[in-house]
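Asker: Heads up, there are several structures right after this.
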Structure I
Amino acid sequence: MSLLPTPFNDEMGLTSRQIGKARRDQASSELAVFRYALQTRTQAEIDRLDSQAVADASRAAFHEEADFLDCGLARAGRSAAKTALVARHVERMAAINDRRITRRFGS
């Protein structure tokens, strides 16, 4: 089934050569439209998968950072020095995770 409006036949006043060329051009146009539709669907699926992967990586990083913070604060008790040490390590972990996620998905 053609996506173009005009069927080609001998009653159009065209030579058989012109009709053949028009049919080839029509087939080429239909193929180009099909390929474009396929490429856009492919890109949409790639974008969906990338978004899901970013969410998964971000979620995993957050959980690890939060677990480390909870564990560190529990061990720090009332010590301000230990609390500051935990904060420094959590910030470093978060910065590393952010750089890794950005490097992987930011390009």
Structure II
Amino acid sequence: MNLYIEARAIAQECLTNAEGNFDTALDYIHGDCDMHEVAIYYHKAIKFCSEQDTSEGEAWLEHVGGIAQPGDTFGQIACRIAFATIYVAAQQALEELREEVEAAA
């Protein structure tokens, strides 16, 4: 998976569903990333984490309360990191879309 392409597709889909409202699209991004296969399935999350630079997702998790919680399994941690990584990337892609719209106006 190309993280940039996937994040850009998520951001674009959410912006379309939000009818061009960037604040609403940001809300939609959270839900889309939370239901993404890499955030749900342990195998896909572990594979994703092994193939991607997850540092921005990990930093975001540390900022909001930590990567691991008591009792977490390896798979749960991988899903959490995968979610955060794709979530941060999709937020950044949405910001790029905002800048493109503003530059075109």
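Asker: When volume of the Cα convex hull per residue in Å³, for residues 17-72 alone is calculated, the result is 114; to which of the structures I, II does this value belong? Present the calculation step by step, with values, prior to reporting the outcome.
Answerer: Details: I: 31; II: 114.
Corresponding structure: II.
Asker: So, one more: For helix-only ellipticity at 222 nm (-39500 (n - 2.57) for each DSSP H run of 4 or more, over all residues; to 500), the calculated result is -30000, so let me know which of I, II that is.
Answerer: Details: I: -30000; II: -25500.
The read-out was computed on structure I.
Asker: Right, next: One of I, II was used to compute mean count of other Cβ atoms within 10 Å over residues 81-88, and the answer was 24.6. Which one was it? Each step should come with its number before you reach the end.
Answerer: Working: I: 13.4; II: 24.6.
Among I, II, the structure yielding 24.6 for mean count of other Cβ atoms within 10 Å over residues 81-88 is II.
Asker: Continuing with the same structure: Of the structures labelled I, II, one was used to calculate mean projected area of the Cα convex hull in nm², giving 10.0. Name it. Intermediate values should be presented prior to the final figure.
Answerer: Details: I: 10.0; II: 6.7.
Derived from I, not from the others.
Asker: OK, next. Computing relative contact order in percent (Cα under 8 Å, 6 or more apart) gives 38 for which of I, II? Please list the in-between numbers first.
Answerer: Details: I: 21; II: 38.
Answer by label: II.
Computed from the coordinates by the stated procedures, all read-outs in this text should not be read as laboratory data. All figures in this text were calculated on a predicted structure; none of them were measured in a lab. Cβ atoms are built from the backbone, for glycine too; each structure is taken alone.
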